[in-house]
Every structure is written in structure tokens, then in C-alpha cells.
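What follows is calculated from the coordinates using simple rules that are stated; it is not laboratory data. Model, not experiment: these values are computed from the prediction. Cβ atoms are built from the backbone, for glycine too; each structure is taken alone.
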Structure I
Amino acid sequence: MGFFSKLFNRKGKNENVQRRSEDANVVNVKSEDDGMKWAIEKANLTLHYFENCLVSPKPTQQYFSIKVKIDDGRNIEHLWLTEPSFDEEGNLFGVVGNQPLDVKSVTLGQKIGIDRNLISDWMIIENGRLIGGYTIRAIRDHLSGNDLVNFDRGLGGMMVDEGEDYFLPSNKTPEGAIIAIEEAYDQDDIEKAMACKDFKIEARFMLNKIGNGIQDEAVENKTAEVLKLSFIKHMQENGMPKFNGIKRAFPKREKISDQEMIITEVCYYPDGGKSKEKLRTYLTEDGWKVIGPVQ
């Protein structure tokens, strides 16, 4: 995997995606870029999967690497570490896999220890396919034409698709809320499923969609109750959808507001099938809730 010496450096002070004049193969992305910020957040939210696989790797997993922020007091770079490991306190150790371009405190091939709070990405190559690698994807999303062709060529044949994401089921993130409700479906737990929803917010969206601009709380509450009863009846009569054995990817977040996110979910089914759906989520006082598919 020698391509790490030429790709994926990301500094903290570039205004747009650009190539370094010193090396045409190095691509930088502005640190304030929303896609890059989300990539780093996503990597940390799913880091538990990388750590578990590092301890007990699957036979199909051929390569592990982790990306960290290096600050020498003058410059900042995000560099990949090969041969990663964690000690009992969770501190990270690895070998610098990139030739640093600006920082002077580390060198290529140096083994270092670093605080886990400085982790900015992780990647696993599984059957030739990229799992994780969120900053790689963020950089790639900005490229087109020959730049994209050359970038992919630099990946050495590694396949980059939607990947697989391993958010924990939780109301702390939109993606976690989606997984939580899908787990409730698998368990045939209607109470748990309803706890992942907010029928009043759903009613508000529905009333706005049909053009009812009247902000009448009584109407909203009545509509919410109808939606709740309809949900219960549908599940009792038709059964809950099942997600056992599927693998998921959440390749896109669309921020509508600080409280509303539209999440794209890709499901890979055991029979080889695949589906893609956009789901509306909403942040309430009780955390993120799943409102439903975007029509």
C-alpha cells in the first residue's frame, strides 16, 4: 500500500480542493469543508468497529490504517499510520505512512504514540473494497474528469463504493436513530419502535405538505394521534419490516436545519439485493427521531 506516501494528505489551511505544486499526486481539502468535517465526525462515531476488527480481524480484511492529526506547533497535517494498535488506556500507536509535507515533528516510517482524540479517519480494505476511509471519500467527492481517474488509479485498484457504516443504535445521531428503529422492527418491539418516532413532528410535516398553514395545536395533536394509531394498526396487520442480516451505508447527510436532517440509507441484503432510501430525521428534546421516508 505504498500509495499512502503520495495521497490523502490534508492540511488545515487550504481554501478549496487543490493539488500541491510540489507533488501533483497530493490533494488537499479545506479544513472547513462540510464534507470533510462530517467525514472526521463519522470516522470517530464508527471507530468502535475498527477497534473491534483490529483485535479480531475477519479473514476477508487485508489491511488496516488510521489517520491522525499531527501538529508541530507551526503546521498541521493529517497523516496515515500503518500497523495501528491501541494500549489498554486506548492510546494509539502506529508507523507514519505518509511523507510529511509540512510538519517537522515526525518522519516517514517513524513509530509514534498519539492521543486517540487526534484520530481523524480509519480504513479497512476488505475483499479489495474500502470500508471507512471517510476523508478519502470526501476528497474523492470533490474530483471529476482526469483528476478523479488519476485519484482512483492511485488507490491501486481498491474499490470505492458506498461502503458500510457501523453507527451504534442510539438517538444521539440521525443514523443511530435509523438503526435503532430497524432493530426494534427486527425484535417485533412496537413500543421500542414508537419510541424512535415523533408522531407530532410527523403530523406537522404532513399538515405543511398538504398546505394547511394554520398552526393549530389541537389539529396537530389529533393528526399525531391518528398517525400513531395508523402505525400500530399497520404493524399489527402486516408485521414489521425485517432488517436481519443486512449491511448498511449512510453515504449522505442533507442538513435542512439544525434540527432536521435527511439521511440517505443504502441497504445490502444477504441475497445480493440492494436498496437506497432517503429518510427524514428530526432532533427533539429526547434526541433524534425517525420521521419517515422522504416522499
Structure II
Amino acid sequence: MKKKILGIIIFLLIFNLKAYSENNIFLSYKIEDTIITNVDIKNESKYLVALNNQLKNLDNKKILKIAEASIIKETVKKIELLKYFSLNQEDKIIDNVIKDFYLKLNLDNLSDFEKYLNDYDLTISDIKKKIEIEITWNQLVYDRYKNQINIDHKSLKKKIKKLSASQYKKNYHLSEIFFEKKEKSINDTFKQIEESIKEIGFKNTANIYSISESAKFGGDLGWIEEKNLSNKLSLVLKKLTVGSYTKPILIGNKFLILNLNEIKNDKIQVNEKEELIKMIEYEKNRQLGQFSKIYYDKVKINTLINEL
């Protein structure tokens, strides 16, 4: 009975609310039983622009397209999460992530962040809901894949010994575009991405093409210590100059482009035990990130997504 009533409501909404003016509400997608409207997509675009101001340089149509893909991804995750978790819970981790958000935006405190969000018609509550979905998704991925995490302790210890012999450690400030090849060849896809980078910059291109969670921040990965990189990536980055980017690097069955924003060398005094703990944590999170993409792809395939 409830499904029949829902079907009637959706039918009436489609024929009575669908319009082609931005001032009206119309249905855009139905994902399982969740309806996404043009207003939802517009609000998502405000959120993404708030996180990456460079998106303002794109035309509105492109911004809305990015927002559309983003909200579909979030909705698919939320539907899957509700099978196992109750959302809208208080969590201190959320507050820590919010702090990371406003520090990335060069804001000093929560009060400044609230004022900043107000300029985009957003609230802290809006941001908390989105963060909770990501945190809970990460927990679900960990629960499912924790037994598949494989840490090569011997290799990590070798890296630490090498680091101990040096007086300095190299740090890279990196951005990424993580993508998959679809109909086109990898060369055609890379050419398309390169043309986009030339036209609108690396950050905005990451928002459009990258399937990684970092896309929301224009692909920004922050500072990464060289010791945490694979030998393959370390060798590639050594050949780059600041401001340039790599050719596509095969990672599993997907491809990675790294942009080198900055390099710095810090003088170090190595505590081997602490370094090992940090490197294990980094490697664990890296693998979980890969598992997250695998799991999302599986969930999306089995999720009913209809464009209205």
C-alpha cells in the first residue's frame, strides 16, 4: 500500500512540478526510493564550490554536472549505509573533520567557518550530515575488508632504515586525478583531461574527471612524505618539476595522474618505532581507499538509478 501511494505521489510530482525554470522544483533522479530534485543538485553545487572556490571559474552548466555526479554518489552510499547503520548520530570524529575542512580553507576557527558557509546558504548542520555519511561509509568498508589488508612490515622497516641514514626527509604537496578508462582508449582519455587542465586548471579538472573523494577539494592530497609512497610513484615524482603533472599511472585497473604542487625537505631525527606506526597507518588507509572504490562500484551496479 505504501509503495502504491509513493508511486502516485511521484507520478503527480513528475507531471505537476516538472518545469524548465530555475525558479521551479523538478525531479532529476530517482535512486531506489530516494528522489533528487534540481534544488538538491543546486545545493550540492554550493557545497562543492564552498570546498573548492576555483569551481567558480567554470560555467554554471559544468558546475551542476559535477554536483549531479557528487549527489548521486552520496545518495548511493547513504542507501547502502542505512541497511546497517542509524545516521544522524553525534560523533567527535565529525568535529575533527570539520576542523580539517576549515583549516584547508585557511580559516582560523569554527565561527569563521560558519560565517563562510553562510555566504553559500549552507550551515554546519548541512556539512555534518555529509561528513557523517563519509565517516560511516569508511567504517563499513573497514568492517568488510579489514581482513584483506596486507602490510609488508619488512619493506616498511627497510624504508625507515634508509630514512634514518639521511638527515632530511622529502615531502611532496600533491593533487590527483584518479580515473577509469571507459569507451575511449587511455591515450584519448588522457588527451581530453590534458585539454581540460590547459583550459580550466588541474583542480577544476579533478572535480570533473576524478572518481576519488579528494575530487571535492580539487584533487588536493596535501603533504605526503616520500617514505609513504611506493617506489614506482617515488621514481616518477623525482622526474617532475614543481607545477607539472605525471602521465597516467596504472593503479589496479584504474589510472592516476599526480600534480606536483610543491616540494620541501625537513631536517629529521628519526624515531623508528613511531615512524613504523605512522607508515603502517598510512598504508592501511591507502588500501582501504582502494577497497572503498571497489565496494562503491559493486553497490552502484546493484542500485536502481533512474533519470526523470
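Relative contact order in percent (Cα under 8 Å, 6 or more apart) computed as 13: which structure among I, II? All intermediate terms of the calculation are to be shown ahead of the outcome.
Details: I: 13; II: 22.
Answer by label: I.
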Structures I, II, by Rg/Rh (Cα atoms, Kirkwood Rh): label with the highest value:
I
Given a computed value of 2.7 for distance in nm of label points 7 Å out along Cα→Cβ at positions 91 and 203, which structure among I, II does it belong to?
II
Going by mean count of other Cβ atoms within 10 Å over residues 163-170, which of structures I, II comes out largest?
I
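For structures I, II, which has the highest computed value of FRET efficiency 1/(1 + (r/R0)^6) of positions 75 and 211 (r between Cβ atoms, R0 = 35 Å, to 0.05)? Don't skip to the end; give the middle numbers.
Values: I: 0.05; II: 1.00.
Going through I, II one by one, FRET efficiency 1/(1 + (r/R0)^6) of positions 75 and 211 (r between Cβ atoms, R0 = 35 Å, to 0.05) is largest in II.
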With Cα extents along the principal axes in Å, for residues 195-234 alone coming out at 27, 18, 17, pick the structure among I, II it was computed from.
I
Of the structures labelled I, II, one was used to calculate helix-only ellipticity at 222 nm (-39500 (n - 2.57) for each DSSP H run of 4 or more, over all residues; to 500), giving -9500. Name it.
I
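If mean projected area of the Cα convex hull in nm², for residues 179-266 alone is computed to be 6.9, which of I, II is the source?
Working: I: 6.9; II: 6.0.
Clearly, the read-out refers to I.
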